[in-house]
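Only the coordinates and a few stated rules stand behind these numbers; no lab work does. Treat the numbers as computed from the prediction; the structure is a model and nothing was measured. Cβ atoms are built from the backbone, for glycine too; each structure is taken alone.
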Structure I
């Protein structure tokens, strides 16, 4: 199995356990379940600072430990002060080292749009995301059927959240052009080989309608790469490791944005 298959198998077991402990009614009773959401799509459309979605993650399967002991409140507030368009916060413990309170603390500390970054395999996680105060959920085309993508998207929209669809090849894009996603990400990293190719993302972006809000993901290491991607139709840029591996991630983020202005 490749890493995505491994993660999906583990996630299905994790969700089954959660469903046995915390019923749907428990999620619906959480204080943030009925809270208003913030539009990441509009934030990127209206951005004057480059459409950056800054990610908080402690480790990854591709890179191992990145910044295990980072302070989620200090760091995400630093990202917000740098005028990013939104935050992405990992919530997976087994593969990405997320702590149970990472998303909660980031939500309490920030009012800008937040993406819950996890591997959605069950509608339960969509309701859980709303209960956590997420504004956007991630749906990965590679691990979901077309029916799942449609039903998860509809449920997220019914709950007032936006959908960030992640794709990585031509088939995943062409098969989902009718899906009413709000943001579409093209991952520069091949999730089977971990190779990074910006050229592949540029080629794939041409398949999308001009009206799509296109987000480049993974392997973005410089203002020059962002400018190249922007010139080829990308509106936003999800950046995690480049910031997180630095001693001062928020400063790194601020410096990158200043170079884009």
Structure II
């Protein structure tokens, strides 16, 4: 038993635990280590894959189920085991998602489109369109012809991702509404130039609720900075946003902390807990 027994922190990565383009600070690492040593539970919640997160969180004492693909996967970090997946394409008997993807390729020739499956990130657009972040990430990705991914029963899609100018993404969302795929999904901006679709009832918040069921009685402190974190902050007992979070996300938080560059997790443990 320790002073943080019965408490859990679940944190977004980019813009919350990690400054954008940076790494986890020594101060945040030390604070998380101390929190867990005193009985606390720590988890991450991210749009990344487990493989993509590993390069950043290696060495952190993650000891609670963690959320990946913005809520489409619940993962046991310690045992390297997938606990649950909620595919975007489940129940898509009419194969609307492959048809939508094909239409997107024709309509938005400058965009980067990525299909995430449980084991890979498939980029279905030309390499010239790649999101500039890709070479700097800690995960495998493959340029894949869409035709190889159209059997969504054999290869379920967990997430459909678009990177483009914001004004183009607004038209992309309208196309999803027209074709009926938006009605099958939870869609959101995860950055100004990123738009993602996961399954309709999927979110970081829904998976946080699933974690609560596995750890009854736990008090959850959630930290996040962008729109895809809003439902997680609402689900938590305490929601925290950094001072430089999206304005709509700050409205969902009970506490506004320091800027992410000033060690938000250390601030949470010192000032709130």
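When Kirkwood radius over Cα pairs in Å is computed across structures I, II, the figure 18.3 traces back to I. The maximum of distance in nm of label points 7 Å out along Cα→Cβ at positions 7 and 183 over structures I, II, that is, the highest value, falls on II. Calculated for structures I, II, mean count of other Cβ atoms within 10 Å over residues 23-30 is largest in II.
Consider the structures I, II: one of them gives 10.2, 31 for Rg and Dmax of the Cα atoms in Å, for residues 71-118 alone as calculated from the coordinates. Say which. Derived from I, not from the others. Mean count of other Cβ atoms within 10 Å over residues 55-62 computed as 16.6: which structure among I, II? Computed on structure II. Kindly point out which one of I, II the value -7500 was derived from, the read-out being helix-only ellipticity at 222 nm (-39500 (n - 2.57) for each DSSP H run of 4 or more, over all residues; to 500). Among I, II, the structure yielding -7500 for helix-only ellipticity at 222 nm (-39500 (n - 2.57) for each DSSP H run of 4 or more, over all residues; to 500) is II. When FRET efficiency 1/(1 + (r/R0)^6) of positions 39 and 159 (r between Cβ atoms, R0 = 25 Å, to 0.05) is calculated for each of I, II, the greatest value falls to I.
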